[in-house]
Structure formats: structure tokens, C-alpha cells
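Q: These are the structures, in C-alpha cells.
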Structure 1
């Protein structure tokens, strides 16, 4: 678990450190695409939380 947290921290650090270069490399269209993909991922995680919560509630009834 510690290795996973360390790896995630490194990814976040380098992403934020080189955000300007990433933005310049992707351009406007690339950033729009990346924003939509990340929104889709966040929506999928939210849906999974909802389904898990409903399943947990259904099991207690």
C-alpha cells in the first residue's frame, strides 16, 4: 500500500510540475479531449459508488 501511495504521489507531482509543457503539447483540442475523458472516468466512479451503496442497502432490507 505504501508503494502505491508513493507511486501515485510521484505521478501527481510530475503531472503538476510539467503541467505547462503538457498543456502546450496537447493544445486546445487535446485538453478538451482529456477533460472529457477524465469526466467520463469520474462519472464511472460515481456510478460505481451508487451501485455499491444500493447493493449494500438492499442487502440490509
Structure 2
């Protein structure tokens, strides 16, 4: 059984994470396998494991 989110703060954090993953990690079929960030020409030089590389990028900058 799912318990759901305990408060708005947890819900907001989860939705922000989903937005980041959607825009920087997951490729989109309509964009021919690119992420929206790649299509927008945002250069982050993420490797094969985009999520882990994105976490490292944020930690170091």
C-alpha cells in the first residue's frame, strides 16, 4: 500500500526531481532521442549515466 507524500515540501521536491529528469536525463521521441536540454543546446557534457553526471555537475558547481 502506498502512503503518499507527507507534506507539500516533499511533494514539491519530488516534482522538481521529475522535471529535472524529464529535461536533462530522459530522451524524447519527438526530439529524435535528444533531451530537451540537448535540443536547447545546453552543454553539460553528460556521459552515459546522465543522472549521476548531472548530480556530480551540480555538486561541483
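Q: When Rg and Dmax of the Cα atoms in Å is calculated, the result is 17.2, 53; to which of the structures 1, 2 does this value belong?
A: Details: 1: 17.2, 53; 2: 14.0, 42.
Attributed to the structure labelled 1.
Q: Here FRET efficiency 1/(1 + (r/R0)^6) of positions 4 and 20 (r between Cβ atoms, R0 = 25 Å, to 0.05) was calculated and came to 0.35; which of the structures 1, 2 was it taken from? Provide the component values of the computation, followed by the final result.
A: Details: 1: 0.35; 2: 0.70.
For FRET efficiency 1/(1 + (r/R0)^6) of positions 4 and 20 (r between Cβ atoms, R0 = 25 Å, to 0.05), the value 0.35 is produced by structure 1.
Q: Between 1, 2, which one scores greatest on distance in nm of label points 7 Å out along Cα→Cβ at positions 28 and 44?
A: Numbers: 1: 2.9; 2: 1.5.
Once distance in nm of label points 7 Å out along Cα→Cβ at positions 28 and 44 is tallied for 1, 2, the winner is 1.
Q: Assuming -15500 is helix-only ellipticity at 222 nm (-39500 (n - 2.57) for each DSSP H run of 4 or more, over all residues; to 500) as calculated from a single structure, say which of 1, 2 it is.
A: On the way: 1: -34000; 2: -15500.
The correct label is 2.
We did not get these values from a lab; they are worked out from the coordinates using the rules stated. No experiment lies behind these values; they were computed from the predicted model shown. Cβ atoms are built from the backbone, for glycine too; each structure is taken alone.
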